[in-house]
Structure 1
Amino acid sequence: MARAERRSDALTRERIVEVAVELLDSEGESGLTFRALALRLETGHGAIQWHIANKSELLRSATAAVVARALDDVDPEASPRETIHAVALGVFGAIEAHPWAGGQLARPPWRSTMLDIFERVGRQVLALGVPDAARFTATSALLIHIIGAGNQEATNSRSPEARGDRQDFLDDLSAHWAGLDPEEYAFTRTVAGHLRTHDDRAEFLAGIDLIIDGMTASAAP
C-alpha cells in the first residue's frame with residue numbers, strides 16, 4: 001500500500017499528458033482509456049483522476065501540449081505576416097504529426113487551445129491594420145484554412161495510397177485527372193500537371209498569403 005501511495009505522489013499531470021499523447025499517436029482516440037493509461041503509468045485510476053478528471057479534460061490537455069510545443073519557436077520579433085506563417089506552419093505540423101489533434105481543435109465548442117490560436121493570429125491581423133468590421137472574418141478565414149488544411153493533410157497522409165511512394169501516388173493521381181472527361185472536368189484537367197509537382201506546405205502558405213493579401217487590400221486607403 002505504501003508503495004502505491006509513493007507511486008501516486010510521484011505522478012504528475014505533465015507525465016500523464018505525455019503518456020496520453022503517446023497513446024493517442026499509437027492507438028488513436030478510441031485507444032485512450034484510463035485503463036490503458038494506468039497500465040502504461042503502472043498506477044491506479046484514482047491516482048490519474050487526482051490530476052485529470054475525465055477523458056475530455058485529458059484530450060484537451062493533450063491537444064494543448066502538442067500545439068504549445070509546435071509554437072514554441074515562433075519569433076516574437078517577426079513581422080505580422082511572418083508570425084502568421086509561423087503559427088500556421090506550427091499548427092499544420094502538429095496536426096500532421098498528431099492527426100487526432102486536428103479533430104479536437106475543430107470540435108465545438110472552441111476550447112482554450114483553439115482560442116489561443118485565434119488570439120495569436122488575431123493580434124497579427126490587428127497589427128496589419130485590418131478594419132474593425134473585417135477582423136473577425138479575416139481571422140476566422142485564416143483559422144479555418146489552417147485547421148482545415150491541416151486535417152486534410154493528416155487524412156491524406158494516413159490513406160493507403162499515400163503511405164507508399166508519394167511521387168508515384170501523385171503521378172498516378174495526376175494522370176487520372178488528365179484523363180477525366182474534358183467537358184465535365186474542364187478546369188481540373190488544366191491543373192493536372194501542377195498536382196504532380198506541387199509542395200503541400202508551399203500551397204498551404206500560398207493560401208495563407210491569399211487571405212492576408214485580401215484583408216490588407218481592404219485596409220489600404
Structure 2
Amino acid sequence: MYQNLLFDLDGTLTDSAEGITKCCQYGLAKLGIDEPDLDKLRVFIGPPLRASYMKYYGLTEAQAEQGVAFYRERYTDIGIWENKVYPGMMDLLQALKGDGRRLGMATAKPEVFAKRIAERFGFNDYLEDVTGCSLDGKTDNKALVVAAALAKWNIVTPEQKATIALIGDRREDVLAAHANGIPCIGVGFGFAAPGELQEAGAEHYVETVDDLRKFLLK
C-alpha cells in the first residue's frame with residue numbers, strides 16, 4: 001500500500017460547499033450577475049476559480065480576475081470558515097500517521113488560505129506540509145501544485161512515485177496525478193459528478209470515508 005499520501009482539500013478533507021458557493025454568488029453579484037441557485041455553483045469547487053468564472057459564466061479574463069477579487073472579499077474572513085471536516089477524516093489521518101505514513105496536502109486553493117484551514121482544523125498535527133496555488137494565479141494548475149509537493153519530498157524517480165498517491169474528488173485531481181506520473185485515489189463523498197472520476201481514469205475509487213480507511217489500512 002502507498003507509504004506517501006497527498007490529500008486534496010475541498011471535497012476530500014473538508015466539505016467546503018457552503019463557503020465556496022456563497023462567495024462565488026457574492027462575486028457574481030458584484031459583477032452584476034444574479035445567480036440565486038447555489039447548487040449551480042458547486043461546479044466551482046475544485047477547479048481554479050478564474051477558469052471556472054470564464055467557463056460557466058462567459059466572463060472575460062479581466063472580468064474573471066475581478067470576480068476572484070470580489071470572491072476573496074467575502075472568503076477571507078467569512079467563507080473560509082463556512083466549512084467542515086468530513087466525519088471520520090481526522091481519525092483516519094491519525095490512524096495513517098500512527099501507521100507510519102507520510103501525509104501532505106496538495107490543493108488548487110491558494111496556499112495562504114489552505115494553511116489557515118489546516119491550522120484551524122488541526123490538520124497540522126498529521127500533515128507534514130501544505131502545498132497550494134499562489135494568489136496571483138500563476139500556478140492555477142493542479143498539476144503544478146502536485147509537482148511542487150513531490151519536489152518537497154524529493155520524489156522524482158518512477159520507483160519513488162510508485163510509493164505515493166493523490167487522494168481527490170474531481171477529475172482535475174486525476175489528471176494532475178497522471179501528469180506527474182502518480183496514481184489517484186478518487187473519493188465519492190466530494191463534489192464529482194457521477195462517473196467523473198472513473199471516466200478521468202482514477203486507479204482506485206472509494207465511496208465513503210470509511211471505505212477510504214479500509215482501502216488505505218487494509
Matching task: 164 is the computed value of volume of the Cα convex hull per residue in Å³. Pick the structure from 1, 2. 1
From the coordinates of one of 1, 2, helix-only ellipticity at 222 nm (-39500 (n - 2.57) for each DSSP H run of 4 or more, over all residues; to 500) came out at -23500; that one is structure 1
Which structure, out of 1, 2, was relative contact order in percent (Cα under 8 Å, 6 or more apart) calculated from, if the result is 17? 1
For mean count of other Cβ atoms within 10 Å over residues 14-21, the calculated result is 18.4, so let me know which of 1, 2 that is. 1
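Only the coordinates and a few stated rules stand behind these numbers; no lab work does. Values in this document were obtained by computation on a predicted structure and should not be read as measured data. Cβ atoms are built from the backbone, for glycine too; each structure is taken alone.
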